[in-house]
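The following blocks contain the structures, represented as structure tokens.
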Structure P
Amino acid sequence: MDTIFALATARGKAGIAVIRVSGPDAFAAAQALSGRAVSGRSMRLATLRGADGQPLDQALILAFDAGGSFTGEPVVELQCHGAPAVVSALLSELARHPGLRLAEPGEFTRRALENNRLDLAQVEGLADLIDAETEAQRKQALRVFSGALGDKVGGWRRSLLRAAALLEAVIDFADEEVPEDVYPEVRALIDGVRPDLRAQVAGTTAAERIRDGFEVAILGAPNAGKSTLLNALAGREAAITSEIAGTTRDVIEVRMDLAGLPVTLLDTAGLRETEDHVEAIGVARARARAETADLRVVLTSDGILPDVALEPDDLVVTSKTDLGTSGPGLHISARTGTGITELIAAITTRLERRASGAGLAIRARHRSAMEDAVRLLDGLHLAEGREEIAADALRRAILRLDSVIGHVDVEHILDEIFASFCLGK
């Protein structure tokens, strides 16, 4: 396998830059740069030199044995000064070393997966952790990266493997020393997995929202103060405000962090009947986005609510209270700031309540695999003479769960059989 290297920190001027080298020639490359032997689980400061003997930089060399590195291979990290010229010189020198090449995007993590240092769900958690913008995203990604989803799937598959092994034993080893009535244990194992699996499926929607962001649509008639409210919440002039009705023609999006939750605010076109073709398109888009949004904030400045189907958590807000308006729901003035704090708190409370139900599965493929497993378990019928059908359903459920973490190995069923029943085969 090639030895790969790359800059592991962001490009540009910085106090420190980290260059990672992974593969069988990692230690040899570090020795060539430092002039001294490099061994695993070591750390030392050294002057790095080029092939001509000229110093390139003074850096801290960290070496990791194959069993103790991120990729599962011998790894060296060079912590050098973060000047672009220093980084460029070191990367050029490494490229000259025999057997070394520049890593492809994500190749270090791919090697960690191939060397069983991470499962597939952990790889996805790592990607989300790198992209995390809010505290809720960080916590969720770190939980998955730490192996919580893999541990959960591992527990399910152990129970189902045991159930499948019991059924396989009835089918293949009926004349051997196998317990006669395995059905109570098989039912108990399946009944122990199914509720937990369903709970995780139910929590995927909230988890995906934390990962991708909640959407909050601001709705109302023209000149209800929607754009002014968006600007007040965003703390900047994100949308054009005007006394002219129909100024907003398209959906304007602003990304925010509310109590650690990622939220996209949507300023929409004023809801009204119009003969203006362009404005009519904007109104149609406003209604469409409102239907798919997680929460709707409906503004009124005259006490009349637009024709919008409201969900129980949606907020009705009377705006422009600085002008003496009155109406239902919360009362705010986006111009003076009155009631804005209370509105943010109300939005946050509703979204936090939804986020509290988040499960460990964070992607659509996780949900799909777990839903398939639930369907297979729900359709499984245990009865004498149907062992082969039931065992096949269990195998397929296990394979779908294995796809969540990237492990697919049917030999584990035979391993379970031989280990459990001492058949002497």
Structure Q
Amino acid sequence: MTAITVGPRFPALSRIPKAPVRAAAARAILRTSVSRLPVRVSFPDGTAWGAGTAGSPELRVVRPDALFARLGADTKIGLGEAYMAGDWTSGPGTDLGDLLTPFASRLTRLVPGWLQRFRRFVDENLPEQQRNTTTGSRSNIEAHYDLSNHLFEHFLDSTMSYSAAWFDRPGETLEEAQERKIERILDAAGVQADSRVLEIGSGWGALAIRAARRGASVTTITLSHEQAELARQRIAAAGLSDRVEVRIQDYREVEGAYDAIVSVEMIEAVGEEYWPTYFQTLDERLAPGGRVAIQAILMPHHRMLATRRSFGWIQKYVFPGGLIPSVEAIEQITDQQTGLRLVTQHSLQPDYARTLRLWRERFTANWDTIRSDGFDETFRRMWEFYLAYSEAGFASGYLDVRQLTFQR
């Protein structure tokens, strides 16, 4: 193994795997794959791969040996780790999200079909410590959401909404689109004056505040101490502490009955093992005549089945324990194990690509302030890759996000 310089937050990245045969195989696969993509892969010696032309997005390889070594060691994690370590970057004038989108749009075809048959031999299962037990869920949530409220404040909008916005007209602000998203999901859940509302996944209090302003009584739960503290402050500043209770509590521990249950992009942290428990809990907590509205990131069912046992870059570095469901999986569980039925759905797929682009722009613009919390350059590249990688997923159609409404 060869040592390189990376930040102290991720010491393992300073070691480059030494597996020449697998590195050579990764090199051959990447060269074949990009020959069909409208991108250029440029190397220090002046050579270039890909079907792109002048002006196409450029992936500039800085350290070829390190890049192919990481790809050979783990194809699902290696590209992101190589970006974090500085083994490659986007070329001059190339936006990282625009570069990753062609890869995402052809993700299922990048690896030759005959090689995909060997996937089960190389896929690494979710580590035991990332299982979403009541203990594991707390650890997984804290690993992301307790990084720093200061970090999130400097790339989110003033509502502190960390989920897809709902854009409806040209020129509107991210704040306006986030407020629309919140109001629409509250409408879907039927939240009105005197409603008893349960929110699973508090965020930083924006939805609870909006529900309380309608005259509802809100119980909102989170496993993040950082979120809970700031949410309480924001709720108090809005003068709504008498209508909103913020609890640090697992959804499986909630009791009582609620007229409306709302959960925005929290199901991704539940884990397939606990999807039945999650929806059974919603069913049990819902009062007669009530409605459930969730906003969920989704993927096609066949892709979910193919990747559900995989441990990828996002799970390793950003959302431990995370897994994205499909609409089919959700309907199968609710139809077979609950009295809930999906009655409406609305996609925000292009809106999420736009939301993520705006977050990344804000993160970049505010980096000098964010790094004062002790975040290093490797973390910056990790967060930048995470936001651009996610944007590419929605821009390419590989990922979707929808507001789903359920009734008995």
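Which structure, out of P, Q, was relative contact order in percent (Cα under 8 Å, 6 or more apart) derived from, given a value of 14? Going label by label, the one that fits is P. For distance in nm of label points 7 Å out along Cα→Cβ at positions 27 and 251, the highest value in the series P, Q is held by structure P.
For the structures shown (P, Q), distance in nm of label points 7 Å out along Cα→Cβ at positions 19 and 387 is largest in P. For which of P, Q does volume of the Cα convex hull per residue in Å³, calculated from the coordinates, equal 142? Among P, Q, the structure yielding 142 for volume of the Cα convex hull per residue in Å³ is Q.
Laboratory data are not the source of any read-out in this text; all were calculated from the coordinates shown. Everything numeric here is computed off the predicted structure, so don't read it as measured data. Cβ atoms are built from the backbone, for glycine too; each structure is taken alone.
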